[in-house]
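Each structure below is given as structure tokens.
A short reminder: the numbers here are calculations on the coordinates, not readings from a lab. This one's a predicted model, so the numbers in the text were calculated from it and none came from an experiment.
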Structure I
Amino acid sequence: MTNPIAAVLGALILIALAIDVAFYETEHLLFLARKFADLLEWLAFWR
């Protein structure tokens, strides 16, 4: 992955998070953070 592609993907993720916070507050972010933590734990098990 090149630097410009990584920068664009990072910007898109930040924009998506900002839109989510603007419309739905932080309820969804907490849910996604918990699910992401579960995913990381599951992936660490298979490592």
Structure II
Amino acid sequence: MPQDFDPNNLTDAQAKEIHQGFYSYMVVFIAIALVAHLLCWIWKPWIPL
């Protein structure tokens, strides 16, 4: 198998662009989830401190 074999038929630049977009959406999703958990915690704490 050659060294430059790519099963997705993407160039390195295209793969990096897809990865950057995925990473950006992941950061936004985690931020929204953290805000939602914080709001739920303020409303009704599930672990008393």
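Points worth noting:
- Among I, II, structure where Rg/Rh (Cα atoms, Kirkwood Rh) as derived comes to 1.39: II
- Each of I, II could give helix-only ellipticity at 222 nm (-39500 (n - 2.57) for each DSSP H run of 4 or more, over all residues; to 500), but the derived value -31000 comes from I.
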